[in-house]
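A.B. asks: What follows is a set of structures to go through.
Please treat every number below as a calculation from the coordinates, not as lab data. Because the structure is predicted, anything quoted here is derived from the model rather than measured. Cβ atoms are built from the backbone, for glycine too; each structure is taken alone.
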Structure P
Amino acid sequence: MWLLYSILTIVFWGLWGFAIKIASRHMEWYQLYVLSNAVSFVVSAGIVMVERQSFLSLGKLSLYGIVAGFLGTLGYIFFILATRSGKVAIVVPLTATYPVITFILGVLLLREQVHLHHIAGMVLAIVGAILLSI
């Protein structure tokens, strides 16, 4: 199932990046941010109702979710600003290199194993982003 989910993520995020660019031509960045997050809130409320579980029952682990939400929010705001002022064909691939940071943190802080092909993939992603942004 992970492959299907990955493909669906690529499709929806690809459409999402394009929709952000179109929407940013017709509204201010903060309007776009608030509107898109209102939709996210409605979807989140639906998930809570369907799952019927308290998401607050995680205790101290909830802090990680809050931090992730805060960091994701900042990234999303800067993504909107980047697509508003830059070319979507450059901004989206460039910002898609964010897994490099996750990769480095996973290796340094979580002691995850790294193989040569992982490093090669990260280097190629960075080189690709540089080539796209030139």
Structure Q
Amino acid sequence: MTEEILKRILIVEDDESIAEIVELTLEDLGGFEVYHCSSGDYALDMLRKHRPQLVLLDVMMPRMDGPETLRQMRLCPEFDDIPVIFVTARAQVHEQAEYSSIGAAGIIVKPFDPITLCDDITLLWKKAKTEGLKLAV
């Protein structure tokens, strides 16, 4: 059995400047295939279209926030095994506990270090895949 390698990542971020930094970092430093959308409802369409292996999800977005987007993902069996990492400035202990309770594979705190971003998300992704992360809503 060959080890799965992380290649396709969906970024769900409504702040274009942050999305651009994340996208450039992941493409240029990590060699990842990156897709971006700016809302939770559009993310559900992007998941079907591009079949990413990982979702980087902003917490605070208009209309459908990150936690609600994750809840909606977990209602779809075809997305059940896609790890989600929240990228957020909202990372107090009680907030982190909430994100974990709804199925987040991890949290990257804003502002993040672009130099370590690829390694950080790869480690969280591998941990989630190893643990067979399939958490219910």
Structure R
Amino acid sequence: MKVDGRCHCGFITFEAGIEPEKAWLCHCTDCQTLSGSAFRAVVPTRTGAFTLLSGEVKNYVKIGTSGAKRLHGFCPECGSPIYSTSEGDGPKVYNLRIGTIRQRWGLVPRAQIWCRSALPWTTDIKSQERFETGPDRRP
């Protein structure tokens, strides 16, 4: 499936070829902290299937529990996370952040990883009160 995406401000734009059935959620504590959320939703793509169309990402190097270094590419203007990948030369897998992909409605995660770090409320999210837009918080 061909997808395209962008950061929040539009400085970074990209396109990629992906396999939608490979989308997943990561509950590791690093993904929680780096996303500012309870988990991160990603879909992989490979070198040659990912093209940065505009802008240049800024990279942050994270060292995982295994000791491996991971590059986290984000927009230097608005801070939107775009992908993570391995450090160094050679073929790469880019784990694209689903929220930056225009076709995200069709990318349903089929797996969850690092579930031992999952926040307990994420397993029962449908039972929470829901609003179609922001809640009315006026006194």
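A.B. asks: Here Cα Rg over 2.2 N^0.38 Å, for residues 29-84 alone has been calculated and equals 1.08, so which of P, Q, R was it run on? Please list the in-between numbers first.
C.D. replies: On the way: P: 1.34; Q: 1.08; R: 1.19.
Only one of P, Q, R returns 1.08 for Cα Rg over 2.2 N^0.38 Å, for residues 29-84 alone, namely Q.
A.B. asks: Let me ask another. Going by distance in nm of label points 7 Å out along Cα→Cβ at positions 61 and 125, which of structures P, Q, R comes out largest?
C.D. replies: Result for distance in nm of label points 7 Å out along Cα→Cβ at positions 61 and 125 over P, Q, R: largest is R.
A.B. asks: For which of P, Q, R does helix-only ellipticity at 222 nm (-39500 (n - 2.57) for each DSSP H run of 4 or more, over all residues; to 500), calculated from the coordinates, equal -13500? Each step should come with its number before you reach the end.
C.D. replies: On the way: P: -27500; Q: -13500; R: -1500.
Attributed to the structure labelled Q.
A.B. asks: Comparing structures P, Q, R by distance in nm of label points 7 Å out along Cα→Cβ at positions 53 and 77, which one has the largest value?
C.D. replies: On the way: P: 3.1; Q: 2.4; R: 1.4.
The structure with the largest value is P.
A.B. asks: Out of P, Q, R, choose the structure whose coordinates give distance in nm of label points 7 Å out along Cα→Cβ at positions 93 and 117 equal to 3.0 when calculated.
C.D. replies: Answer for the origin of the read-out: Q.
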